[in-house]
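Presented below are the structures under discussion, each in the form of structure tokens.
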Structure P
Amino acid sequence: MTQALLAIIGGSGLYDLPGLTDTRWETVSTPWGAPSDQIFRGRLHGAELAFLPRHGRGHRIPPSEVNYRANIAALKAIGATDVLSLSAVGGLRADLPPGHFIVVDQFIDRTFARDKSFFGTGLVAHVSMAQPVCSRLGDHVQTALVQQGVPHQRGGCYLAIEGPQFSTLAESQLYRSWNCSVIGMTNMPEAKLAREAELCYASVGMVTDFDCWNAAHDAVTVDAVIQVLLANAAAARTLIGGLAGSITGDASAPDCACRQALQFALITAPEARDPAMVAKLRSVAGRVLA
């Protein structure tokens, strides 16, 4: 049985966890370039954890310039089995106020300036994204949120925009009409690439504000938003602490469908595959290229 390794993609302060031992920063290179930062490794009550600051330490990289392929490939390279995405989002519904968490189960991808696949000319693949997150990992997340008393909702659609600008009022109202729950800039193509890399992926959106559809929210001060951000970060660290042990002890994980996502996805005939592309892809798709 493969040793479980939970990787967390999110803010640079999430790894400040009480009880985290054997800590070190690890440099990882990938065929797709460098990830956003070094990966912070450690152990928490016997569980292996890895943290990757999505925007780099100090939030240096804007959403459109994050090297999502390198980030996912780096986590795959160190042996990550489960990936928890934590990200700040805007609420598109009145019942998702600032301070609430949402365990996302669907996406609408409105990004357009990002590399969205490991595959391409020389080796083509099509993975299913009908169910874009791991329900098994989502169950663990929900259990931890309940145990920690974090206000949350299980299920909802994340609308991914290109950014870095926020939505217009017309756009915000349009997304609400599509029954989207939250809006953000970072979960796509992250979730697609995690699926291609056969990683179990769960997304937790941490609501910091209502999007601009809520006119009453315009009166909220910057100080108030900062207080929400700080509270959300503290709750996220508590979530990670509660999640680590359950991931390690999940005997059903090896049979998760996410870990077979490429089984029937490769379309290019073996004799037509570009050897250079095959070599590049071994780091993320080695199971089906052996």
Structure Q
Amino acid sequence: MNEVLRVEHLSHIYSVGTPFEKKAVDDVTFSAQRGEFIGLIGHTGSGKSTLIQHFNGLLKPTSGHIYINGEDIFQSKEMTRAARFAVGLVFQYPEYQLFEETVYADVAFGPKNMGLSKDEIDRRVRENCRIVGLPDSVLDKSPFELSGGQKRRVALAGIFAMEPEVMVLDEPMAGLDPAGCAEVFRYIKDYHEKHGTTILFVTHSMEYAAQMAQRIVVMDHGHILMDGTPQEVFTRADELIAAGLDVPQVTRVFLELKKRGVNVDTAVYTVEQAAQKLRALKGGEGAC
């Protein structure tokens, strides 16, 4: 892997010089490697959404720098424009971003603005609609005729079709039932495996972070509080709870077992890990 995104000493202050002045992001530095799958978590108001809107230049930092492939995205208008294609940003409820007359036109909007050929646009539209489970039969329909779940797929396909180097998803499962969440999770994972794109997703759900992320970045009051593997982060459960966050339910179970004198390893954050540890405990293998 090699570095694709780097943030250096980034701060962002809203309403500078007014009584409403607020520092939303405070001296944040971190980098993302090509192909990484990163979860960004934090309580409401921790600075997550403000931070990610800098990655493709929607917000300009009060101080600090953002680099894509070593290039400062604000060094020129051309570089800022290029960053908007290199970093795909999917907001909460992305179906609200739909606006074209047909599904095909909506998915094609990004690639068309990239100046791609008609054949390449067509390939990307059809291929990425298939990735999210949309049949060719819906391409000529208005996206507003589709169900809520299908609209979410159209919106995702539109970002996928741009084939960004970094994809940033802000609460991609928001408002979905468990089956819909599982579907979106699968689409994102399939796209990641196919393209090796760097994925950074914002979530409040510790369960999703535990299931999906190779690395977790925790924000608190505009700062990065933790940055590590899920195991490294969830072993610091007390600090997470103190920061107004939670831990996966299975982690809570093992913390409670530990409190009650059961000799268990509390570095558990998925159901599969929990089952393995409990089998080991039942088998009399000592600490698990």
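Just so it is clear, none of the values below were taken in a lab; they were calculated from the coordinates. As the structure is a computational prediction, the values presented were derived from the model and not from experiment. Cβ atoms are built from the backbone, for glycine too; each structure is taken alone.
Work out which structure the value 0.95 belongs to, where FRET efficiency 1/(1 + (r/R0)^6) of positions 42 and 266 (r between Cβ atoms, R0 = 35 Å, to 0.05) was derived from one of P, Q. Attributed to the structure labelled Q.
Assuming 3.1 is distance in nm of label points 7 Å out along Cα→Cβ at positions 186 and 274 as calculated from a single structure, say which of P, Q it is. Of the structures listed, the value fits P. Where does the value -11500 come from, among P, Q, when helix-only ellipticity at 222 nm (-39500 (n - 2.57) for each DSSP H run of 4 or more, over all residues; to 500) is the thing being computed? Corresponding structure: Q.
Given a value of 0.05 for FRET efficiency 1/(1 + (r/R0)^6) of positions 130 and 242 (r between Cβ atoms, R0 = 25 Å, to 0.05), calculated from one of P, Q, which structure does it belong to? Of the options listed, only Q reproduces it. Comparing P, Q, where is volume of the Cα convex hull per residue in Å³ highest? By volume of the Cα convex hull per residue in Å³, the leading structure of P, Q is Q.
When FRET efficiency 1/(1 + (r/R0)^6) of positions 2 and 170 (r between Cβ atoms, R0 = 41 Å, to 0.05) is calculated, the result is 0.95; to which of the structures P, Q does this value belong? It traces back to Q. So Cα extents along the principal axes in Å, for residues 146-249 alone, computed for just one structure, reads 46, 33, 22; which one of P, Q is that? Computing Cα extents along the principal axes in Å, for residues 146-249 alone on every structure in P, Q gives 46, 33, 22 only for P. Comparing relative contact order in percent (Cα under 8 Å, 6 or more apart) across structures P, Q, the highest value is found for P. Of the structures labelled P, Q, which one yields 2.7 when distance in nm of label points 7 Å out along Cα→Cβ at positions 58 and 226 is computed from its coordinates? Of the options listed, only Q reproduces it.
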